[in-house]
Structure 1
Amino acid sequence: MPLLLACSKPAEPTAAPAAATSAPSASAAPSPALPDLRVAIDPTYEPFTYKGADGKATGFDVDFANALCEQIKRKCVFAEQVWDSMIPGLMARKYDVIISSMGITEARLAQIDFSDRYYKTHSRMVLKKSVQFDGPASIKGKRIGVGKATIQEKWALGELKPAGVKVVSYDAQDQVYLDLRAGRIDGTVADFVEVTGGFLSKPEGQDYQLVGPELDDPKYFGIGVGIGLRKGDTALKETLNAGIQAIRGNGVYKTINDKYFAKYGNLDVYGK
C-alpha cells in the first residue's frame, strides 16, 4: 500500500505578540488506496502453484504474483479456480487477472489478452520405465493423462490421438498423478519443470521417466507464460508489464526463481 503523506504545519511567525499568527495550512488530501488485484490460480500445479502443508497456496506463480503486486502497489487477493473455468471466470469479471502458468497461445489470444511473458519452459512426455517409446505409434493403445484445456492436451490430441493413443483429460494435473499411481493410465504430458518437481522427484514417480524430445512447438505451446487479462484493460496491462520489467531488473525475480528452481541446475525459467 502507498505511504500516505500529509503536509506539516508551518512554523509560527516571529512577529510581535500583538501581530496575528498565520493560520495553519490545510493538510494535503491522502492518495486514494489502489484496489486489490484479484488473481485467479489453480493450486494443483507444483512447483508453480500448489497447497503447502498449512493448506495455503504457494509456489512460483504465487510468489511472483505477490512480488508483482508489491511492485505496483496493489494487494493480491487469490481466488482458487478449476483450470478449464479460468477464462470464463475472467470474462465474467470474477477476478482481474490469471497468474497460474497460462501459456500465451493464438487460441487464447482470440478470447483474452496477455501481459508480456514471465516464464517459458518446454513440455515432456512421461511413461513407465518398462514402456518402450519410439514415437507416438509405438504407444498405440496406451492411455495418456493430461490436464483439461491445457496446451499439453492440445498437443496430445493433435499428435498422439491420431496414432491410436487414448488421451484422457482431467480437471487438474494432480488428478493425473493419482491415476498414474493407481495404474489407470500409462503416462502423461506435462510441463518439464512441473512434472519433474511435482512427480518424478517423489517416491511415487520413481518408476517413470521422461521420454522423447522437448516439446515446444509454438502451434501447440505458444510463446511462453503470461498474465491473462480481459481485452481492453490496457492501463492494467501496461502497469503489469512495467512491474514485470522492474522485478526482473531489481533481482526480485531471480530470488524467486532460485528459491524453486536452483535445484534443477540453476534453471532460469524466464527462458530465452
Structure 2
Amino acid sequence: MFVAAASKALASAGLAAGDADTIATVSSTGIATPSLEARVSRELGFRDDVERVPVFGLGCAGGVSGLSIASRLAASRPGSVVLVVAVETCTLAFRMDKLTKANIVATALFGDGAAACVVRASETGLAEAELAGQHTWPDTLDIMGWSVDPDGLGVIFDRAIPPFAETHVLKGVMSILARSDLTPADVDRFACHPGALESALKLNQGTLDQEREVLSDYGNMSSPTALFVLEKLLAQGLPRRTVLTAMGPGFTLSCFSLTAAA
C-alpha cells in the first residue's frame, strides 16, 4: 500500500522517487523498525541521502498532522520535495482471543488504506498551506488508543468519544484558528475525518456528505481517511479556505488550513 500510494502521488506531481528530499511516514497500526520508508526505499528508488521522518501514535489525526509536519519541513527549505505517506493496517487489530464489544465494533468500522501527497514550497500546486495546529485536552489519555499485551494490540474506544466531541471540538477548532486571527466564519469548508463532527462543528446537515461517502466506501482507515476526503474535494475544486480536521489519541485535535491555488 505504501508503494502504490507514494508512486501515485509522485506521478501526479510529475516527480520520481529520487526527487524526494524528505519522507514523512505516518502510521499507528503497526510497529516496524526500520520504518516503512526504509523498507521500500530500494523498490521505489529513494536517494541514499533522503531524510526519513517516521510519525507514530496520532491515530486518526495522523494524516492531518502529517500534512502539517510536511508543510513546515518544506517551508524551512524552499525548493525541497516532501513526500508524506499515511498507511494503516487496521485489520491487524482483530483479535480472536479478545472478542470484546470494542474490538468487534472496531473490526466492523475500520479498514486498511494508504494515501500520499507531495508538499513543496513553490509557486505551483493544487492548494497552498495556510495554518496548522493541534489542541490536546488534559486527562483524556484513556479515551482512545492501544492497549499492549503479550498477544498483540487491543483497541481502546471509550463510549465518551461522541459526547466529548460534541462538547469540546468546536472550542478546540476556535482556539487553533484564533492563533491566526481566524474564526469558523472565515472557513468555507471543513474537511473532516468522518465521525460526529458535522454536529459538533454546528454545520448544516449534509455538509459532510463526501466524508460519509469515504466512510461508506472504505471504512475508517485511521490516518489516511482525511486525505481521501481531501482528494474528493480537490477533484471538485477547493473553495477559498478549507480546514482539515481530525481527532486522535491524546486526546488530540489536529487542524490544517488550505487556500485554493491562484
Structure 3
Amino acid sequence: MDLPSRALSIRQPWADAIVYGGKHAENRGWAPPSTAIGAPLLVHASQHPIPGALPANVTAAWPGTLGAIIGTVQLTGVHRATGGCCAPWGEPDAWHWELTQPRPLPDPIPCPGRLRLWTPPPQVLQQLAHATPTASAASVPYHDAHTPYIRAVTKALVALGVAIHDWDTMPDDPRTTHITLDTGPATAAYGDADVGLLWSEESGWAIAWDTRESGRYSALADLGTDVLPTPQAVAELARDALTTRPAPLRGRWATYRDFGDNDDLADRLTIYHDEPHVRRSTKPPF
C-alpha cells in the first residue's frame, strides 16, 4: 500500500466503526485540504472513548483499542450534509468525509493523537512501513471475496459452543453460504429437524430448519437486517435463535441490497481477507 502521511484521531467506538463496522462517512465541522482527497489516511483511536455512543451488542466484537493507530482508509471525497445523506452514519450540518477501503493493521501502533490532520512521528512511520494491512478488494476474486468472512463467522460460532457439521460458500450471483449445524443439546428447540445457517449478500443471515423431514429446509427466520454483521454478532444471534426458536417467515426472505449495487460491501469484506484458503461447493438444500 501507499504509506499514509496523515492521520486523523477519532474517538471510540467511531474509530472501530470505520475500520471494522462499515462506517463510510466521518462527520467533521471542517473540510480536509484538497491535497488529502484521494490519499490514504491513518485511523487513530483517541485515548478517551464516548461511552454508550453505540449499543454494546454492536461494539462487543470490536477491539476497542485506545491511543493507537488501528488501520487505514482511503479518503475519496468530502461534501456538506444534505437531505439525510450518508445514512446511517452521516450527521446534519457537518462535512461528510467519504471513506472507502478500510484495512485494519495487524497490530495497533500506540501513539498520542492530535487535533485535525496530523503527521505521525518518524518512529511511528517506521513501524507503519513494516505493517501489512489486509488485502485490498482487487486482490481477491470477486466470487470468492465472501469466503474469508464466512470462515471468520464459523470460528466465532465454534468459540460460542455452536457445533458445525460443514459449511460451503457458493460463487453465484448473488453470493451465498450454507452452514450445516450439528444437532444435539444446542439445537434442542428444533427437535429432530435439520438446522442450518444461510447467508446471502442481498439478505444477510437467516436460520433455517426442516419441519417436514424432507431433507430440505422448509422454515426460515431472519437474523438481523445487516448483510454483513461482525462474526461475533452472527454467532450471538445464532446462539440465541438455537435457544429459542424464532417464528418462521411467512413471506419471502427480505432483501436489503442487490448483488450489483455499487456500495461499500466489497470494502467491508476486505477486513477478513487475510486467510488464503477458499472453498467452493454446490447450492444449499433450500
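Here are some notes:
- Answer label among 1, 2, 3 for the case where distance in nm of label points 7 Å out along Cα→Cβ at positions 181 and 253, calculated from the coordinates, equals 3.5: 1
- Entry that produces -5000 once helix-only ellipticity at 222 nm (-39500 (n - 2.57) for each DSSP H run of 4 or more, over all residues; to 500) is calculated, selected from 1, 2, 3: 3
- Comparing FRET efficiency 1/(1 + (r/R0)^6) of positions 125 and 221 (r between Cβ atoms, R0 = 25 Å, to 0.05) across structures 1, 2, 3, the highest figure is found for 1.
- Taking Cα Rg over 2.2 N^0.38 Å as the measure, the highest value among 1, 2, 3 is held by 1.
Values in this text are rule-based calculations from the coordinates and carry no lab data. Keep in mind it's a predicted model, so treat the numbers as computed, not measured. Cβ atoms are built from the backbone, for glycine too; each structure is taken alone.
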